[in-house]
Structure 1
Amino acid sequence: MSKNLYPLFVLLTLLFVRPVYATEESKNDIQTIISAAEQGDTESQFSLGVIYHDGLGVEPNYAEALKWYTLAAEKGDTFAQNNLAVMYNLGQGVEQNSAEALKWYTLAAKQGNASAQYNLGDLYYHGRGVTQDYIEAFNWYIEAAQQGDSSAQYSLGNLYYRGQGVTQDYDKAIKWYARAAEQNNADAQNNLGIMYSSGKAIKQDYTEALKWYFLAAKQGNASAQNNLGIMYANGLGVKQDYAEAIQWYTLAAEQNYPYAQYSLSIIYQNGLGGTKDLALAKKYANEACDNHDQAGCDLFNKLEQE
């Protein structure tokens, strides 16, 4: 492995609050839904909230979405409760209010809504509006994961990998990453690739790692794109191919992924694969530095002095 390239396979954990979505509606359908909602039909009130929230056949209007979600939520609709919580959590159409988000997530989660269970778990994981509590996060993640929620399955994998709220257990981390990855969760696919790349708690298998990185990278996952760049640059499971490495690093770099920007700078600085270009080396080192990568800053300063 080239000592100058980042040999990094970065495990991800993300805050992701997920509303429930609907599909595009025709104008006739919208009028029918509006009529039913105004007559007090709970499902139509929720649907109208989604229409205004996501701009389905109308201009997005958070104030209207909040109004209709609230009406449905107050009548016990768990999908409306979850989406209302998302709006309070993100401050959409209303002042951001973590306590109000917690209230509505909890109401929906206790009724078995998987999205709300996952989102509530995230509040506890990150300590947003509540005291950070990995055990409580685990309790809600597993409720959602057992219903097949891929984001919760991915998050459980992270808890087991890090030993947060549970005893560290790489086998269980792999189990939950795999379940989420099989549902096309890009972050889980990337992390499963990392487990195969590192050989942690599983037989090292670069071919299997490449498979999962590729699936995640095709979905635009910057970490997976960077990891594919590493595999091709270092000939891990594939023939060393700097042109292919540059392709994947560039896709990640365009998403401001600093490790990819740094690696591109190294490639262009040293002409690896016949691609020497000091102007590009400076460009990518500077971009990595702008994204708070100290190695990028150090390299940029060095290149400036040459």
Structure 2
Amino acid sequence: MFKKNITVKVIAVILTALFFLPLGSAKAEAAYSIGFQTETVQVTSPSANNLQYDRSFTIAGTSSLRSVWVCLRGPAGEITTYPITVYNGSFSKEIWLRFGAGTYTVWVGDNNKQFDGRIRFEVQNTSTDDYFNLTPSGLVNSDNKAVINLANSLTTDSMTEMQKVKAIHSWVTKNIKYDTQAYYAGKIGNYSATDVINRKLGTCRDYSFAFAALCRASGIETRVVYGNAWSSSQKKYELHAWNEVNVDGEWLSVDTTWDAGYIKNSKFVVASTSKYIGMNPATFNKTHQLTKVTLY
């Protein structure tokens, strides 16, 4: 339902990541110099270049800004960004090295569209474990307290994985309304899972972020996927986002957007169902065409 293009310039190579709505170009100038501060931001941790970490590291420092952005490049060129709020002149955030063992390049800047390379360093991830689908990304922020508290209120340790997935699916489809105004205006925001949960409003990507964050906070491996979905009203395929969850070793497709309700006369009608949770793959694929497993 939307298209976002983010272009990240690293060294002299332009890396393009296709998303659902043009929200601008994020550029990281990968100069070879190592730096930890600018006039407005100083990184105090890590305190040196090329330090080794197991799975994650904490980036901390001081800033005169209200927020800072981290751009992370993985060992195979994966690009992702993280927003960090500055409190009383200081910031601190755990960054998960989700793309496997190897060298990660880190940039820090004042926005998510361009990183000038003045703050640039590398870290090494020593872990060879696969925890990509269980850990938070910048926008699927499953480590946020609000997300964790909500997940804990919806699930218990005594539940099976499917019971947890159904409980989270039920909350998302009953409490988040589809943002028809944003959809028809073509103005899709760049919201984190926490933003979506607080706003209780969003389009398909927002639904998928909220669902993924709550599932990961509950210990359920979850992906955000992009593709094309059949629109019965438009009589054509449209760009769409949904989820895949690992339940007892089997990956199942879940579409909380479609299960939340439907649009009638340009308005969203709440009509929560569980039709698109674990549907038979052959049936699901008649209306959904997967094109990409995202880095979220």
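Here, each number is a calculation from the coordinates, and none is a lab measurement. Treat the numbers as computed from the prediction; the structure is a model and nothing was measured. Cβ atoms are built from the backbone, for glycine too; each structure is taken alone.
With distance in nm of label points 7 Å out along Cα→Cβ at positions 212 and 236 coming out at 1.3, pick the structure among 1, 2 it was computed from. The partial results should precede the final answer.
Numbers: 1: 1.3; 2: 2.7.
The value was obtained from structure 1.
When relative contact order in percent (Cα under 8 Å, 6 or more apart) is calculated, the result is 10; to which of the structures 1, 2 does this value belong?
Values: 1: 10; 2: 15.
Structure of origin is 1.
Computing P(r) over Cα pairs in 10 Å bins from 0, in percent gives 7, 23, 24, 23, 16, 7, 1, 0 for which of 1, 2?
1
Work out which structure the value 4.6 belongs to, where distance in nm of label points 7 Å out along Cα→Cβ at positions 156 and 228 was derived from one of 1, 2.
Values: 1: 2.9; 2: 4.6.
Of the structures listed, the value fits 2.
-21000 is what came out when helix-only ellipticity at 222 nm (-39500 (n - 2.57) for each DSSP H run of 4 or more, over all residues; to 500) was calculated for one structure; which of 1, 2 is it?
1
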